[in-house]
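Student: Got some structures for you, see below.
The numbers here are math on the coordinates, done by the rules we state, and not lab data. None of these values were measured; they are calculated from a predicted model. Cβ atoms are built from the backbone, for glycine too; each structure is taken alone.
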Structure P
Amino acid sequence: MQQIAIIDRGRGPELAGTRITVFDIIPYLEAGHGPTYIAAVLNLSTEEVKALMQYIEDHKAEVMAENQKIEERIARGNPPEIEARLQDSPLHALIQARLAERLRQLSQEEENGSSTPGGP
């Protein structure tokens, strides 16, 4: 089994070999999703998600303080001219619809106790 490492390349603690930070999984955890669901959504192994969860637990105060700063930055949003361009993108509605459908499928699989997220 390969060692799972959490590193910091200046964007915050992230899973080595990916661009997934510990901050990326916090909304899923806050929504009550488990490691299997998060792994399927982010295309990670369950073990990788558990390593990120353990990092959060081991460094809870600093991770949550930094996450609060990120949430405040997100709440401020994009400048209106950038937001308008994003909303007018021809792919925006398609991407939103596909994401909503995939998340619905994953939630249903998690509720049904499926051991193979995204599987038949």
Structure Q
Amino acid sequence: MTNPINIEADHTLYSIKTIMNEDTPDITIGKLGTFTFQKGIYVYVGSAKRNIQSRIERHIIIEKKQRWHFDYLRPFVEIVEIETYSGDEGECRLFHRLMKENKASIPVRGFGSSDCKCRAHLFYFHN
């Protein structure tokens, strides 16, 4: 990623658009299990009620203690775009809207959505 991150102070939601350049078998995503990921575009939607800048900066780092599902995927993808949003829409609605706009699918059920009832907060589409 070459562009600096410009985050508005009142934003609490973010999306991280990544690209996986080749099929990658056997990525273990915490307690969710081990999955094969196809090459293509993956977008992760998250929230940070406090200090969104720090959360995003942490997601950019590749080598770190794995805490969130995205941390397990991060070594296998290149970040191509990060966007932030006000919290008005809510994390789940933002995820569903972006997934629909991109005609995407859910690659791993439960990814990033352990604190809500969504099927996931990661979607996939071919590039």
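Student: From which structure (P, Q) was mean count of other Cβ atoms within 10 Å over residues 24-31 calculated, if the value obtained is 12.9?
Tutor: Label of the source structure: Q.
Student: Here's another thing I want to ask about it. Just checking, which of P, Q has the largest value of distance in nm of label points 7 Å out along Cα→Cβ at positions 16 and 80?
Tutor: With respect to distance in nm of label points 7 Å out along Cα→Cβ at positions 16 and 80, the highest-scoring structure among P, Q is P.
Student: Of structures P, Q, which gives 0.85 when FRET efficiency 1/(1 + (r/R0)^6) of positions 8 and 112 (r between Cβ atoms, R0 = 30 Å, to 0.05) is computed from the coordinates?
Tutor: Attributed to the structure labelled Q.
Student: When relative contact order in percent (Cα under 8 Å, 6 or more apart) is compared over structures P, Q, which one is greatest?
Tutor: Once relative contact order in percent (Cα under 8 Å, 6 or more apart) is worked out for each structure, Q has the highest.
Student: A further question follows. For mean count of other Cβ atoms within 10 Å over residues 64-71, which structure out of P, Q has the highest calculated value?
Tutor: Largest calculated value belongs to Q.
Student: A value of 18.9 was computed for mean count of other Cβ atoms within 10 Å over residues 32-39; which of P, Q is the source structure?
Tutor: P
Student: Follow-up. Given a computed value of -0.65, -0.75, -0.86 for log10 I(q)/I(0) by the Debye sum over Cα atoms at q = 0.15, 0.16, 0.17 Å⁻¹, which structure among P, Q does it belong to?
Tutor: Corresponding structure: Q.
Student: Now a separate question. Given a computed value of 90 for volume of the Cα convex hull per residue in Å³, for residues 56-95 alone, which structure among P, Q does it belong to?
Tutor: Q
Student: Supply the structure label, taken from P, Q, corresponding to helix-only ellipticity at 222 nm (-39500 (n - 2.57) for each DSSP H run of 4 or more, over all residues; to 500) with the calculated value -5500.
Tutor: Answer by label: Q.
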